[in-house]
Structure 1
Amino acid sequence: MSKKVIVFTGGGTAGHVTPNIAIMKELDNEKWDIHYVGSHKGIEKELITNLNISYYPISSGKLRRYVDMENVKDVFRVVKGVGDARRILKKLKPSLVFSKGGFVTVPVIMAAKSLNIPVFIHESDLTPGLANKIAQRFATKIFTSFDEAANHFPKEKVRVVGSPIRKELFHGKASDGESWLRFYDKRPILTVMGGSLGARRINEVVREALPELQKKFQIVHLCGKGNIDPNLENKPGYRQLEYVNEQLPDVLAATDYVVTRGGSNAIFEFLALHKPMMIIPLSKAQSRGDQILNAKSFKKKGYCLVVEEEELTKEVFLKEVNSLQQQASTMKRTMREATKTDAISILVEEIERIY
């Protein structure tokens, strides 16, 4: 039996790529020929080419909610992107396009619809992003992480499945993580993750608070591309890294507490791993507010503490980290009681039906 072709798309941030990777790794390579369409310069290009999967870059604009002259230029970029995507899809002849969101996906989904190719999309956040708001009219099926998100899509298309969690995250070894980080004492490990693009204010506050933090913790600081502080290199009990890929399962296995943005994929992963977390969501000034809603939902369920970025100071940060440590055992218990859904298996099963 010849292989069927599937095309994945999604990009802009790692959160729009890692769930796709999780699904791709579970597909039967004897059945599926896997390809990826993304932008020319997005993080998805690096992440996907590292996996030796065929990568096709297309022109894409940025979806903005405010008036800007770039919006005019981006109309032409998106139109060109649709043309790029059509040429790629006509050549590959996929049985299915699977989209994880991000502005690069809009031309791909529009091209797929014009060629009568089925489209599945997955929405991670509590409310849909602009890309998936546009995409829903072209989608064959829509999957969501949050129950609440299903209300924003047509009932006949939508299904709540949870978040696709990378299975390798469950197989990390704490001892390997500690030795890779060069952490050798008994202080608990606090891992700070500002997302693949980094988080300037979180980075600043962590570094301001470092002398006090180091009295109680060993700190892993994932500060984003280009955000390494050379003055803090080789500081005992503190590792700053732009991004962690292969070693992430071991690092998380060794981690006791997490400070994170409110990106859905990340917080669902920490929930699945039962890691007590403090969420510092992107502010409304920097985003559409999706991370704030994600964080509030998790806080209501008892999975995290939440600190608004506008209120973030060194003093507030240290106080909340202390609270996180005190509430950790209760948080873990609540996380263990959370309803578990195996989103990966459900999504793979849905894809297999196309086969």
Structure 2
Amino acid sequence: MIVERLNAREFRTYERLEVELGERVTVVTGDNGAGKTNLLEALYFGCVGRSCRTHVDAQTVRFDRPVARVEVEGSDETDAHTLAVAVDRKEGKTFFADGAKVDSLEPFTWRPPVAVFMPDRLELVKGAPGVRRAHLDQFVAALWPGRRAARRAYAEALAQRNALLARGGGATEVLNTWDRELARTGVELTANRAAAIEQITLRFTVMADELGLSGSPGLRYRASAAEATEESFVQQLAERRESDLARGFSTFGPHRDEVVVSLDGREVRTYGSQGQQRLSLLAMLLAECEAITRVTARSPLILLDDVMSELDAKRRDKLVERVSDLGQVLITATERAHVPESAPVDLELAVFDGSARPTGGNRLSA
């Protein structure tokens, strides 16, 4: 699906926002604090059903307003589609797909896969392992929608086993049953994650080099299980059972795994500079977009927030060349000069504090 229009009401700093987007590249310019990031967040929110900046939905509602609503319109090769998300400070979120109220936007595979780069997303590199695991699971679902259920099945088995451990374990046979279920779902989840990382390892190193990340970058999935078999998994759980009972939770399994982003053999989250972390994140996201396009033949929606300011002219050209070949792109910048003139730009939009204006004859209102 190509996104053609974004409509938002009472979202962040915008009272009303109506934006038409280009099919390939749209450039959004404005001063710091003008609302560029909020525009990208609204687009992500409408396509995915959640924010890319906060876990608290109410924070996306404009100050002193009770409800926000974001609507995204677009089309694929055969049909027009509409996605909408409403956020009520008291009642929570409501989702709509093609005008019908739905429980979630996840099942609709015509939605565009969305990749977003913004300063807030640096947690994917320098944050806790759980952030990277969650992102990897989302990437697995984007590559292979049918494998989405594996993460849910493992989470349910883990919750059941942890509940038993917290109560002292209960009957041995019952705990054995959940050990086997945790092993079955854990092996599947681990295999899915490892396969997803394998899809992007080589491209990550190529992208990192093109973006100017000097050194030898690396990306790998570090699994807690040495052997990817159910028998080995069950044995590991048995060996840790006394310790798990003492702690009241499971200490072994893919919920303890890690995605390691490295440079010259050292983890970027610990030893990398801010610039190295930014470039590592950007290389990983672009490698994921390329994999999604290759595996699914779906074009991702790529949102790049203030990425040009830290790249030289050569790297900017290379970045725009890459992303414009991958899918639909929105790029924000404080100055239009930060985006190469050679870029295949369809639309140029300018945003201001609480309002927006078109440039070059393009249409946008707020």
Structure 3
Amino acid sequence: MGSSSLLPFGRVRLLVFAIAGNVLPVIIATATDRWIHPAVFYAGAAVGCVAPLVVTLVPRRRRVVFWSAAFAEIPALTLMQAHSGGAASGYSVLVIMAMVWFGLAATDLELVAGMLVLAACCVLPMLLLGAPAYPVTWGHAALLTLVGVTVAGSLRAVTRELGMLAQRFAQEAVVDDLTGLLNRRGWRYTAPRELVRAARSGNPITLVTLDLDNFKELNDEQGHEQGDRALRDTAERIRGTLRAGDVVARLGGDEFVALLTNSTLTGSLTAIERLRDSTPRQEGFSSGIAVWDRAEDLTELLRRSDLALYAAKDAGGGRTEVAPPHLEPLPEEPWFTIRTGSEDDDAVEERAAS
């Protein structure tokens, strides 16, 4: 059986699995010695063919239909064992295919429920009906239950492990392993989505580019281990200063970037100054800020922020510069605003507006 809403399988793969793993075996079983099967056999075969297709094609949100089909498969396949040996029937192997689905695609709760249904279908027909339809063969019933439960449980363990590995690989693809921040790939994936969200909501966005002032000297004089420690410490301070909704990344080397969501220029400058106040002198930084004009793309916004950062570095470092709204033509007067610790927010906002 299969489901269109279950991972890691897609709808097409689940449909192929439902047909090849459930429908086709039931058809083959039905075609074998078809003249001697009792009516109950064909009733079970009909449900056994329809149920996996329903589970594959019907969304989970239609719970009654979905669960009815999912849990009807095992009793239906049990009907095919009538008058052919019960749990000892050669057709009992078909039940294992239903348990394969429970192991691969069902939730944990559904898996446990499926195991209980399997055990009930192996035992109750012997107790309630008995011979000749379902001879009492406890050994075969226990064996069928044990194999089905083991197959489903093993597949669930493998599926969970594969899911964890896939999640880890996906995370490693977008996360910088040194600092735990987003890497360049993660930045390119996440930041544009925030711009789209801000365009819909109308919230302001600012982009901050940050670069350590003495990183090369720190590496040369104290070694790369100390340099790596400085990068990790900087990343930790950035995380502690900015809000959870802000997008922070390390683009490479000692260059960090942060997209401050729902943040004005004044708020961003205040946040950067808080970060500067908590930063040791030997790990001091320069930064550039660009306010999104709601029209430019991420590349242009990052370019303006980078140019503001370069201006801060050229001015001696340890400072924050604000990029102008437009890069060309450049005004004759300095186009950046210097944020110092002695200025209050009103003064910064007034200078930025001028």
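We did not get these values from a lab; they are worked out from the coordinates using the rules stated. The structure displayed is predicted, hence computed values, not measured ones. Cβ atoms are built from the backbone, for glycine too; each structure is taken alone.
For the set 1, 2, 3, ranking by distance in nm of label points 7 Å out along Cα→Cβ at positions 154 and 170 places 1 highest. Quick one: semi-axes √(5λ) of the Cα gyration tensor in Å came out at 38, 25, 18 when computed from one of 1, 2, 3, so which one is it? Computing semi-axes √(5λ) of the Cα gyration tensor in Å on every structure in 1, 2, 3 gives 38, 25, 18 only for 2.
Work out the source of 11 here, i.e. which of 1, 2, 3 gives that when relative contact order in percent (Cα under 8 Å, 6 or more apart) is computed. Of the structures listed, the value fits 3.
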